[in-house]
Structure I
Amino acid sequence: MLLPLRLSLYLLLASLAFAQRQPAEPPAELLWPNGAPGAVGDEDRDKPSLTPWLPKNPNGQAVVVFPGGGYGALAVDHEGRQIAQWLNSQNISAFVLKYRLGPRYRHPAPLQDAQEAIRLVRSRAAQYRIDPRRIGVWGFSDGGHLASTTATLFTSPEHRPDFAILAYPVITFTDEPQVHKGSRRNLLGDSPDPKLVELLSTEKQVKANTPPIFLFHTNEDTGVPPENAVAFYLACRRAGVPVEMHIYEKGPHGVGLAATEFSLATWPARLADWLQRR
C-alpha cells in the first residue's frame with residue numbers, strides 16, 4: 001500500500017513542479033480598443049487581441065505569430081503559446097495575434113488585424129526594446145497564408161514585415177488541386193469574386209519588395225499540399241526575393257515545432273540559423 005501511495009505523491013509533486021516552471025501567459029491587449037473596423041458585434045470573437053511574450057534579454061528581433069485553423073479556428077497552443085515560448089528561448093520578442101475568423105468575418109478583416117498588429121508592435125519598439133527594422137511575421141497553415149498576404153499586399157511601410165516565416169502555408173486559391181478549400185471558403189465565402197481569388201493567391205503577388213521568406217513544409221502533408229510552399233518559393237526566386245525552403249519527407253499537417261515528430265526535429269534549428277541572419 002505504501003508504494004502506490006508514495007508513487008502517487010511523487011507524481012503529484014512532479015506535476016506541481018512542472019506547472020510552476022511553465023511561464024504564466026501574459027495578458028492580452030485589445031488590438032482595436034475602440035472597436036475593430038467592420039465589427040458585427042461586441043462578443044469576444046469580435047475583439048481581436050495581441051498577447052506580448054517578452055524575453056528577459058531581448059536581441060532586438062520581434063515576431064508577430066498567426067496561429068492556423070483554416071480561417072475558422074485558432075490553434076493557439078502549439079501554433080501560438082509554444083511558438084512564443086520558443087522565440088523567447090532565442091531572445092526574440094513574440095506577439096501572438098488572435099485575429100477575426102470566418103464565416104463571421106471575411107477578407108479583409110484578418111488582414112486588417114495582421115497589419116494593425118505589425119503597426120502596433122513597430123510603434124512601440126522602444127517600449128518593447130526591439131528594432132523597428134527587425135519585425136517579422138510567422139504563420140501556420142492559413143496563418144501562413146495570412147503572413148504571406150502581409151508580405152505581399154502591404155501598402156504602407158509601417159505594415160510591411162521585415163521577414164516572414166511560412167510553416168506548411170496555404171498559398172494558392174486558384175490552382176484547384178492544391179487549394180485548401182476550407183480556408184478559401186471561410187475567408188471569401190462560397191461564391192467569391194474571381195478577382196479577389198486571384199489577388200489572394202499570394203504566389204501571384206510576390207514582388208521585388210517582398211521581404212525575405214523562410215518556408216517549411218512536409219512531403220506527406222495531405223491537408224495543405226507542399227505545392228503551396230513550392231509555388232511561393234518559385235515566385236520569390238523569379239522576383240529576386242531572398243528565400244529559403246525546407247521540405248521534409250515525413251510528417252503530417254499541423255505539426256507546429258514538431259517536438260514529438262522525430263523526423264522533423266531539426267526544422268526549428270534550421271529556422272534559428274536563418275533568423276540569426278535577419
Structure II
Amino acid sequence: MKRALAALVLGCFAVLTVSPVVFLLTGTFMGSQEMLDLIAPMIKGTDSFASWRLFPQYPTLRNVVELLLDSPEFFQMFWNSVKLTGCILAGQLIVGMPAAWGLARYSFRGRGFLYMLYIVMMMMPFQVTMLSEYLVLDAMGLMDTSASVILPGIFSTFSVFIMYRFFNGIPESIIEAARIDGAGELQIFLRIGIALGRPGITSALVLAFLECWNMIEQPMTFLTTKSRWPLSLFLPEIDGGNAGLSLCASLAALLPAVFVFLMGQDYLEQGIASSAMKE
C-alpha cells in the first residue's frame with residue numbers, strides 16, 4: 001500500500017515536471033488561431049478558464065519556419081549566448097581549476113578564512129553584489145560590452161567549490177608517490193589532479209553552462225545595446241499576441257541545455273553528491 005501511494009505521488013510530480021515541456025511541444029506545432037481560441041479567456045481577462053490540448057487539432061510548422069527564416073534577431077542572440085557562455089566556461093577552467101587545486105592541496109595561512117569567504121560569496125544572490133559589480137565595471141569602462149557579463153561569470157565561486165570537493169578527495173599517497181618519482185607541482189596538477197578530478201570539473205562546467213545559458217539579470221543590468229543581448233532576453237521581446245513563436249523560441253532555447261545536461265548527467269550527479277559530503 002505504501003509503495004503504491006509513493007508511486008502515485010511520484011507519478012503526479014513527474015507529470016507536473018514534464019507538463020511544461022509538453023506544453024512547449026504542443027504550442028510549437030499549433031496554429032495561431034487555434035491557440036488564441038484556447039487562451040482567449042486569459043488574454044481578454046474574462047471569467048471563463050483557458051484550456052489546452054495535448055495534441056494540436058491542426059498541426060503546422062509555421063512557427064518553426066517563422067523562427068528560423070524570419071527572425072534574424074533570434075540567431076544573433078543565440079550566437080551571443082554561445083559567445084558569452086563559451087568565454088565564461090573557458091575562463092572558469094583557466095581561473096577556477098588552479099584556485100580549487102590550491103585550496104584543496106596546499107596548506108597556507110588564511111586558507112580556512114579564504115574557503116569560508118568563497119562559501120559566503122557563493123551564497124550571495126546577484127542582487128546583493130549587483131551595485132558593487134556595476135560600479136567596478138563602470139569604472140573600468142566595460143559597461144555595455146560582452147566583458148561586463150563575462151568577467152563576473154569567470155570568477156564564479158560555485159565552480160571552484162565543486163572542483164575543490166573532488167580535488168580534496170584525491171588520496172595524498174598518490175601525490176606523494178608522484179613527488180618521489182620526480183614530478184613537479186605543475187606536472188602533478190596537469191597529469192594527476194585534472195585526470196582524477198575530471199568528474200568534478202565536468203559537473204562544474206555543466207552547472208555553469210545551465211546558469212550562464214539562462215542568465216537574465218546580468219545582461220539586463222550591464223547590457224543596453226540590443227544587438228549584444230543573449231537568447232534569454234529574446235522571449236520578452238516577442239509580441240504577446242504571437243504566443244506560438246514564443247513557445248517555439250522557448251523550445252529552441254531549451255534544447256542546448258537539455259543536450260548538455262544529458263551529456264554530463266553522470267558527472268553532475270557525482271558533483272552534487274560530493275558537494276553535499278562533509279570534509
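Just so you know, all these numbers are worked out from the coordinates, no wet-lab data involved. Quantities reported herein were computed from a predicted structural model and do not represent experimental measurements. Cβ atoms are built from the backbone, for glycine too; each structure is taken alone.
Numbers for the structure displayed
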quantity: For distance in nm of label points 7 Å out along Cα→Cβ at positions 230 and 262 computed as 2.8, the structure of I, II it came from; calculated: I
quantity: Identity of the structure behind 15 (criterion: relative contact order in percent (Cα under 8 Å, 6 or more apart), calculated), options I, II; calculated: I
quantity: Per Cα Rg over 2.2 N^0.38 Å, the highest-valued of structures I, II; calculated: II
quantity: Label whose coordinates, when helix-only ellipticity at 222 nm (-39500 (n - 2.57) for each DSSP H run of 4 or more, over all residues; to 500) is calculated, return -10000 (choices I, II); calculated: I
quantity: Which entry (I, II) yields the derived value 0.70 for FRET efficiency 1/(1 + (r/R0)^6) of positions 110 and 182 (r between Cβ atoms, R0 = 35 Å, to 0.05); calculated: II
quantity: With mean count of other Cβ atoms within 10 Å over residues 54-61 derived as 11.8, matching label from I, II; calculated: II
